[in-house]
Structure I
Amino acid sequence: MRALRSVTLNIKEGEFVAIMGPSGSGKSTFMNILGCLDKPSSGAYILDGEQVDGLTDDELSLVRNQKIGFVFQSYNLIPRKTAVEQVMLPLRYNPNIPHHDHHNIAVEALQRVNLEGRMDHKPTELSGGQQQRVAIARSLVCSPKIIFGDEPTGNLDTRTSEEILAIFQELNREGKTIVMVTHEEDVAHHAKRIIRFKDGHLVYDEPVEVQTDAVDVLKTLPMADDNDIEEM
């Protein structure tokens with residue numbers, strides 16, 4: 001049984017797209033193909049003007065490193081590494097960035113997500129929202145053209161979710177293409193376009209009529225208790 005059937009669509013540079021659908025609908029397979037983690041059994045996938053479905057695994061790894069940033073629900077951080085070390089990891093595999101620049105680039109990425117005071121902290125010393133911001137910083141260091149978020153707010157409370165969505169919206173305003181999988185309607189409406197899958201078919205593809213501004217939502221939410229986990 002095919003996970004996706006006759007799906008044809010175009011995501012333009014600079015869009016912010018939410019991918020939705022029930023479990024088993026094909027959205028995860030679609031996301032994995034877009035992220036060059038899986039290859040389609042038929043059809044073609046063109047990313048940034050290059051047909052990538054026929055590339056070798058090594059070539060796909062290079063595409064992922066240089067053109068794609070990933071942000072996952074579970075953060076995917078390495079327990080024993082500090083925030084700045086986590087963010088430096090993708091740079092090791094990018095031949096276009098000199099090694100002596102790695103630390104400064106990682107520091108700048110963490111500053112970009114307001115974690116300049118947590119650079120030497122390990123995941124157990126960070127709140128969930130801070131860990132996700134480390135993951136976002138890590139996704140940015142190789143200057144990708146597109147950022148994929150797989151349920152990036154799934155493990156976060158409402159206020160922290162809005163903070164993460166505000167970062168995504170700011171990145172999108174700066175020109176980054178954002179593609180985000182979510183089960184939550186309110187999260188999806190932070191995007192500019194919603195795509196829905198059902199039983200492997202693309203059943204809905206429409207712009208969001210009124211995009212939710214995460215910054216405006218944050219202004220209306222009560223201040224959360226201090227969620228920061230201090231170093232022991």
Structure II
Amino acid sequence: MQKNAVVLLSGGLDSTTVLAYAKDQGYNCYCISFDYGQRHKAELQFARNIAQQYQAQEHFIFKLGINELGGSALTDSNIAVPTAGVGTAIPVTYVPARNITFLSIALGYAEVKQASDIFIGVSAVDYSNYPDCRPEFIAAFEKTANLATKIGVETGLIKIHTPIINLTKAQTVQLGIKLGVDYSKTVSCYQLTSDGLACGVCDSCRLRQKGFVEAGVTDSTQYR
């Protein structure tokens with residue numbers, strides 16, 4: 001009997017790889033994406049197409065006004081997206097409380113769908129130093145989820161799956177290739193144009209390019 005799982009899907013390289021992984025593990029996948037006022041909102045069309053390709057049981061796009069808080073280059077047009085390269089500090093592309101908010105909504109969605117498994121494509125390797133992508137955060141959230149929900153209290157079985165959290169971007173690409181992911185259908189760009197073209201210079205684009213080069217895989221991304 002197949003189990004239900006909720007998969008957070010942005011339309012990017014990481015989340016698509018994780019969706020392919022969850023499907024390969026035999027889960028019925030309910031995908032959730034977020035329209036949170038991001039400047040790269042065109043990613044949602046990629047997410048729609050990917051969810052359809054992987055025959056998701058459902059694809060729910062949740063509208064969430066995180067952009068009203070400001071404080072991030074991804075949600076405030078007055079803050080420029082950095083293009084000088086990935087550094088060691090937490091960059092202005094960090095969105096305050098984004099992943100904890102996303103996971104909380106995904107958790108509620110999981111309860112409604114009677115799913116105790118949630119998949120998210122966070123990585124703590126080859127990333128932009130976001131604090132909400134670290135294993136410590138995921139472990140803490142999983143503990144909270146089992147304390148604060150009906151399904152958690154009754155079963156104690158809520159699991160936050162992070163299959164690529166310890167993988168380099170190259171290793172993630174290699175995993176996706178093994179799973180048959182068509183990366184030309186994905187996008188990873190903080191300055192994505194409305195017609196789906198990537199900028200090639202933001203942190204997300206640079207990390208994506210690095211992954212393909214190190215994996216020895218052709219980068220099929222459509223750049224401006």
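Throughout, read-outs are computed from the coordinates displayed, never taken from laboratory work. All values derive from a computational prediction rather than experimental measurement. Cβ atoms are built from the backbone, for glycine too; each structure is taken alone.
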When distance in nm of label points 7 Å out along Cα→Cβ at positions 60 and 76 is computed for each of I, II, the largest belongs to: II
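Given -0.37, -1.06 as the derived value for log10 I(q)/I(0) by the Debye sum over Cα atoms at q = 0.15, 0.27 Å⁻¹, for residues 84-139 alone, which of the supplied structures I, II does it correspond to?
Going through each structure in turn, the value belongs to I.
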In terms of distance in nm of label points 7 Å out along Cα→Cβ at positions 68 and 100, which of structures I, II is highest? I
Check the numbers for relative contact order in percent (Cα under 8 Å, 6 or more apart) across I, II and tell me which is largest. I
Distance in nm of label points 7 Å out along Cα→Cβ at positions 132 and 148, calculated, reads 1.9; among I, II the input was structure I
Starting from the value 1.00: which structure in I, II was FRET efficiency 1/(1 + (r/R0)^6) of positions 92 and 204 (r between Cβ atoms, R0 = 41 Å, to 0.05) calculated from? II
Compare Rg/Rh (Cα atoms, Kirkwood Rh) across structures I, II and report the one with the greatest value. I
